[in-house]
1. By the measure distance in nm of label points 7 Å out along Cα→Cβ at positions 36 and 324, tell me the structure among 1, 2 with the highest figure.
2. Using helix-only ellipticity at 222 nm (-39500 (n - 2.57) for each DSSP H run of 4 or more, over all residues; to 500) as the calculated read-out, with -11500 as its value, let me know the right label among 1, 2.
3. semi-axes √(5λ) of the Cα gyration tensor in Å was computed and gave 44, 35, 22; which structure, 1, 2, did it come from?
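Just so it is clear, none of the values below were taken in a lab; they were calculated from the coordinates. Predicted model, so just to flag it, every value in this text is computed and none were measured. Cβ atoms are built from the backbone, for glycine too; each structure is taken alone.
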Structure 1
Amino acid sequence: MPKITVLDMQPIAPPVGGGRLRLLGLYHALPCSTTYIGTYDWPGPGYRHHKLSSTLEEIDIPLTKEHFALHEEWKKKVGGKTVIDVGFPFMAHLSSAYVEAAIKATKKADIVIFSHPWVFPLVKDQIDWKQQLIVYDAHNCEGLLRCELLDDGNFGTELVRRVIELEYTLCHKCDLILACSHQDRLLFNNFYSVPFEKILIIPNGVFVNKITPANESLRQQCKQELGLGSKVAIFLGSEYKPNVEAVFFICNNLAPVLSEVDFVIGGSVGNALNTQYLLSKGIKNIKVTGFITEEEKVRYLHASDVAINPMFSGSGTNIKMFEFMAAGLPVVTTEIGARGIENPTGNAFKVCSKEEFSNTIKEILNDRDMWKKYSHEARRLVTEKYAWERISPFLGEILLRNLEGKHKGRPYFSIIIPTYERQHHLSNLIKKLTEQKFKDFEVIIVDQSKEHWKLPDIAKALSIYYYHTDIKGAVKARNIGLALALGKVIAFTDDDCEPYPDWLENARKYFKRQEVIGIEGLIKSEHDSNNLRCVSNEGFEGIGFMTANLFVLREMANRVNGFDETFDNPHFREDTDFAWRLLNHGKIPYARDVIVYHPPHPRNIKRESLEERAKFFEKDALLAKKHPELFIVLFKKEGHYIKTPGYWENFLKGCLKYNCMWVLENLELRGINWKDYVSIPEK
């Protein structure tokens with residue numbers, strides 16, 4: 001089993017603050033032996049070697065007095081700002097024990113992960129670039145962040161220059177970059193010209209088993225013990241400028257107009273306030289806790305009714321958001337506060353402007369049904385997508401696959417196949433893939449069925465990666481497949497499809513043209529009838545796009561951040577939206593010689609019935625919201641609004657669900673009077 005070394009210049013335990021929480025969260029459940037080499041960025045603690053989980057051990061080697069003395073000199077040159085991390089590559093020669101331990105661990109590893117870039121220069125000459133997988137876990141785009149913090153035209157500017165040179169080199173030398181959000185991925189591409197295909201999104205998260213929702217009895221008990229009133233709003237943060245801004249917004253804009261609410265300001269950010277300031281403002285409904293332990297934090301979360309995150313500046317994702325959601329608290333946040341966190345249903349947290357903040361808090365506190373909806377969806381989302389318990393094992397899968405790809409070579413195609421309770425179709429699809437004339441491909445099956453699929457003997461002829469998950473949704477499954485893919489080109493098809501033998505061979509020739517970033521292949525089927533649902537794109541070339549037969553460069557799939565999971569449950573139009581976003585970056589020709597046969601489905605199967613399929617058209621409203629011009633073309637060409645029973649009923653549901661009633665006005669402007677097709681009850 002491969003060995004992993006993670007290098008940084010801070011400790012993990014205790015996991016306090018975003019950086020340390022990410023370290024523990026990401027690496028605690030990797031499937032193989034992982035050694036973390038760290039240190040203390042303050043004087044005092046001694047050498048430490050201990051286990052944090054069954055596979056993760058932490059070794060911390062203290063820095064020397066000389067190291068800290070030099071840091072104090074540099075600190076004075078930048079106006080008292082801490083630069084022990086930025087200066088680490090240039091000071092670490094004074095802490096030879098740390099450097100020796102980092103080099104030793106690097107030599108032993110199959111996978112070397114640089115958490116932050118600071119240790120890279122110290123060990124880069126010891127790396128076996130051909131055999132070892134080198135990973136940069138980028139907590140931020142450090143070059144830009146340090147420019148904001150240190151650029152002073154003097155010594156600080158010189159430090160920024162060094163950081164940019166260091167991060168640029170690491171980004172281009174490493175095999176894989178782990179970014180916290182798609183915004184960060186865009187920054188790395190724009191700032192350092194890093195290819196998108198080597199940047200994967202591994203988000204921040206929370207241990208959902210450690211922070212759980214409180215029932216009403218526990219909530220009341222915690223309120224009483226902590227001396228809080230009947231309505232409680234909580235904000236957490238360290239003493240970091242954007243958090244301080246948020247605290248003063250709470251004091252000046254929220255507490256005075258929401259006198260019935262007790263505001264808890266938890267964490268060291270409370271140091272920015274003092275009792276005299278609160279008294280001078282006449283504010284009596286704010287409780288400042290100062291530093292709190294993890295146990296105390298959970299008690300305050302359990303005592304709260306709503307969480308708030310009024311952030312107006314800063315970078316990266318706010319880990320406090322995940323803690324709020326894990327506690328099942330409805331969250332009111334600004335766009336910046338929710339940065340990098342997906343909200344597919346729109347109900348996991350409420351994004352609003354500065355002006356709307358107080359009214360939104362009041363609305364949620366006074367509407368119990370709304371409160372329950374946001375509470376449930378917040379917990380569900382964080383459990384499925386932002387739980388360290390899921391993220392860490394999945395990262396392990398990605399690392400091992402990329403190590404294998406480095407040793408054996410990457411395939412030209414990665415074929416991604418989502419499946420759910422239709423495993424009986426897979427054997428036939430696998431047989432068709434064994435008949436492909438072009439052989440340089442891998443198959444990634446993302447199975448969301450209750451039971452694991454037993455691969456048939458015929459599958460042994462192929463390179464198949466089988467991934468089973470309990471998370472439902474075809475859109476999510478395709479994004480999982482994208483994260484696991486190693487190929488240059490991604491090929492999508494459905495579990496019940498039958499590709500022609502020359503499917504891949506014919507597809508490959510299109511990618512020899514520089515302007516081509518994808519291909520829409522021909523999908524053959526029978527004609528629709530009352531008894532059969534048939535799937536074909538004949539007559540809808542270049543507008544609909546369907547993942548039954550769709551190809552895209554992996555570089556471009558990452559550029560547009562994969563599929564929009566808002567189109568899941570029920571999954572529909574995610575492929576159209578995906579392709580329309582891709583068209584901003586190149587051409588996707590229709591290839592009549594790249595053929596897949598899609599068998600028809602009997603309408604007497606519930607999931608294929610007219611009634612069930614009509615429900616999918618709520619996603620047309622979302623598609624119209626995102627792409628108003630292109631949607632009109634598709635809308636008129638398909639004509640579902642005329643011929644498909646139930647279309648308008650579900651389209652209108654979608655308009656309400658996705659808050660886009662204005663798309664109806666857009667249709668009217670294009671000559672489609674939707675009221676002609678809908679029975680509107682009299683008032």
Structure 2
Amino acid sequence: MLNNDALQQLASLKSSLVAQKDIAQGTIRTTTKRFGFILLDDGREAFLDPEQILRVLPEDRAEAEITTNAKGQYEAKLTKLLHSNLQEFVGRYVSKGTNFFVEPDLVHFNRWLFVPPQDRKGLTEGDLVHCQVARHPFHCDGKAQVHILKRLGNVDEPGIESRYAIARFQLPCEWPPAAQNQASSIHWSPLVFENNEEDLTQLPFVTIDSESTRDMDDAVCIQATEHGWELFSAIADPTKHIDFDSPLEQAARERASTHYILGNTLTMLPVDLSQDTYSLVAEQKRPALVCRIHIRNDGHIESFAFSEAVIRSRQKLSYQGVYDFLTTAAETNLSDELRTQLTMLRDFALARSQYRQQHNLLMEEKPDYQFILNEQKKIERVEKRDRTIAHRIVEEAMLATNLCAGELFSQHPGYGIFSGHIGFRPERVNDAVALIQEDRPDLSPGDLSQLKDFLNLFRELRQNPGQHPANAALHSLLQRQLQAGALSQEPVPHFGLGFNAYAMVTSPIRRYNDFFNHLGIKRLLRGEPPLALDNLVEFVERLQHKLNLGRQACRFTETWLACQYMNQHIGSVHTGNIALVNSTGIGVRLDDWGMEGFIPLVPRDSDIKAQFDSRRLSLNVNGNTYKLDEVVQVVIDEVDVSKRRVALSLVDEATAARLRAWLE
């Protein structure tokens with residue numbers, strides 16, 4: 001037997017050998033092949049052979065022993081599973097022999113995961129399912145198992161696209177019992193006003209929205225003053241009854257927004273509340289947060305004040321009805337008072353629009369595309385709708401209200417959430433400056449990280465597109481190098497709109513950040529401190545993540561349904577604009593439907609000579625150059641609905657005309 005000294009020496013030797021090993025931690029990156037990699041925390045990347053990759057799932061955190069092979073490449077042998085992010089996912093129910101599996105819908109992952117017999121009831125091969133990991137492969141020799149949470153349906157069932165998207169992006173779709181109970185108690189209780197709300201029921205407020213809208217969260221009215229107008233912007237006020245950290249507030253925070261997923265809208269608040277109790281229904285008294293804004297004739301905002309109030313909308317007006325009245329005086333169901341209101345609102349909107357064009361930035365006017373669904377929840381037709389003066393009235397009123405909220409929160413840090421946009425992506429600033437110097441050497445871009453210089457540049461490019469031949473193309477290129485807007489706890493500028501600070505408050509029954517900002521404004525009005533949050537930065541980041549998931553679900557559903565619709569129109573001819581250019585082809589957005597497809601111009605393993613300019617996003621193929629925003633004629637060639645891909649082909653104008661004549 002070994003004595004204690006010998007045992008201690010062996011233990012010491014073992015510890016020494018372990019210390020000499022290269023042990024590191026990292027994140028698993030799977031591939032569509034049988035192998036994968038672990039991205040180590042120290043920046044290295046190590047290869048995982050098929051035996052090792054079978055033991056882990058995408059984005060797992062693991063510990064591994066790192067060695068170097070004969071070629072000097074890192075290889076890893078997994079030693080410990082630290083954490084697995086993958087809990088729930090969606091996929092397709094498939095079989096092989098007598099066994100059944102789920103083919104997960106995960107990027108860069110092509111393994112099938114085993115479904116045990118007790119989970120197979122009621123399922124048919126090809127069904128789409130929502131499931132969770134029941135047994136991780138690390139602990140069972142790579143033999144993972146899944147538990148089926150829900151059968152979502154097969155690909156032909158009505159509404160499968162939205163149900164699948166909701167499960168895929170894990171959007172909340174059920175109300176917790178406590179939230180339901182709170183909503184019921186609010187909806188069925190008499191509405192009383194006992195917080196010294198300002199009584200503004202005598203003012204002629206109106207709502208302007210789509211005819212089908214029921215969750216009306218803003219109403220406006222306007223009065224003439226000696227030097228301009230006094231605008232009253234009334235916003236629905238669900239925070240009258242829903243306190244922070246109450247069950248309904250927690251549920252709304254988790255949803256982050258109302259998600260208008262085609263065929264299946266997920267509301268941020270229960271429907272009874274959003275479409276009745278708090279909706280600014282005509283001829284009903286409603287609680288509101290009102291922003292009173294004094295605006296000069298030239299569109300400049302002189303002053304503003306927020307207050308808690310009670311209002312009564314006179315009438316629900318549609319965009320089309322307001323447009324008809326203001327352009328042809330055709331709307332007859334209007335009192336003289338409302339006719340005067342709409343005329344003043346038009347004048348106000350034009351003045352603010354002109355002011356913003358001179359001092360801020362106007363958003364580009366783009367048509368809206370309305371997808372009309374049939375009883376099977378498939379796209380029946382697409383309606384292209386141009387924006388009108390009616391849309392501009394609402395837009396200018398809401399922009400002004402949010403601008404005032406941004407100013408208020410800038411003066412009182414910690415009370416609100418800002419909507420920011422900080423211009424160019426940092427890694428693209430040098431490219432942007434180089435492009436400007438090449439195309440417009442007469443322009444001095446200045447410091448593009450500063451709002452003033454950014455505004456000067458984009459105002460020049462947008463206001464004078466025809467005065468210089470390079471303006472339109474340069475503007476399009478620079479637009480592609482901007483960051484996406486994001487929420488922030490700090491008063492960062494909104495470069496896209498040209499505002500020093502911007503905080504959204506105009507849709508509190510549809511957007512959580514607006515709801516939160518209502519709570520902040522009320523605390524300011526009542527002299528109370530900001531909400532005590534453990535970490536406002538993490539709070540805002542989580543909210544942004546939830547919003548992003550909702551947007552992805554909406555885009556995913558629209559793309560799937562659009563592919564089905566385009567599959568029914570293979571061979572049809574369309575006019576479109578080039579919206580994407582890469583090294584293999586161009587993406588085209590169809591003008592009549594707003595849908596997109598791809599034209600492969602450089603097939604793999606072909607002898608076609610092509611030159612791709614990544615700076616200017618142009619592709620030269622056999623002497624023909626393709627650039628962003630160019631108008632092209634295309635034919636729908638092929639649609640892969642399962643992969644949600646549409647292949648188009650180019651045709652010249654003469655061929656397009658002949659095809660259209662033949663198809664008609």
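1. Working: 1: 2.6; 2: 6.0.
Once distance in nm of label points 7 Å out along Cα→Cβ at positions 36 and 324 is worked out for each structure, 2 has the highest.
2. Numbers: 1: -11500; 2: -9500.
Matching structure: 1.
3. Details: 1: 44, 35, 22; 2: 48, 35, 29.
For semi-axes √(5λ) of the Cα gyration tensor in Å, the value 44, 35, 22 is produced by structure 1.
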